[in-house]
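> Following this line, the structures themselves.
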Structure P
Amino acid sequence: MHVFSGHQPLRVASQIVGVFLLGIAFALLAYAGASVWPVAFAHGLLDAVVVTNRMGRRIEWSPSKAVVMVLATVPVLIYTLLITRRTDR
């Protein structure tokens, strides 16, 4: 729907990939921690950071910004995999 409402296709594609990766990480963290509440708090905190960084700004997307947005989820995925491995033992 974002593409049809005038958003840049590159921006939407990078958001889809980034959110998908974060969704996997959050699901694994909820599973490893046996609770959804820490993950819900992390989700809210992440949303607050993103919204406050964008207040009053129009962000023009480039291929490099799209790649950075997707790669920013990699540390969260690595942390999640480490935590999940530790709790499986």
Structure Q
Amino acid sequence: MHDRPEWWEWEFFLSPHVNLRMEDRDLSEVELRDMIEQAARLVRDHVPGRWLAMTRHRARPWCLVLEPDFDDRLVVVITVFEVD
């Protein structure tokens, strides 16, 4: 991804929800953080203030839902799912 927003450099915080989804989807934190780094596209979500980071894992397309927290200067990873 070429034009990353300023908040992309902030710390990424894993929400309790994404931790459950990682367990359900057999993802480690290392794999998730690699998916974040490999994100190819970032688009606004329909929920205000949230973004979708399009990435790949295990040769399949995946999506991360991210929510920048401008007060604490961190990015909350809301969930992750494989794209059909």
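Any read-out appearing in this document is the output of simple, stated calculations on the displayed coordinates, not a laboratory observation. Everything quoted here is computed from the prediction, not taken from an experiment. Cβ atoms are built from the backbone, for glycine too; each structure is taken alone.
> Using log10 I(q)/I(0) by the Debye sum over Cα atoms at q = 0.13, 0.15, 0.19 Å⁻¹ as the calculated read-out, with -0.36, -0.48, -0.80 as its value, let me know the right label among P, Q.
Q
> Ranked by relative contact order in percent (Cα under 8 Å, 6 or more apart), which of P, Q sits at the highest value?
P
> Any idea which of P, Q comes out highest on distance in nm of label points 7 Å out along Cα→Cβ at positions 17 and 57?
Biggest value here belongs to P.
> To which of P, Q does the computed value -25000 (helix-only ellipticity at 222 nm (-39500 (n - 2.57) for each DSSP H run of 4 or more, over all residues; to 500)) belong?
P
> One of P, Q was used to compute mean count of other Cβ atoms within 10 Å over residues 9-16, and the answer was 12.5. Which one was it?
Going through each structure in turn, the value belongs to Q.
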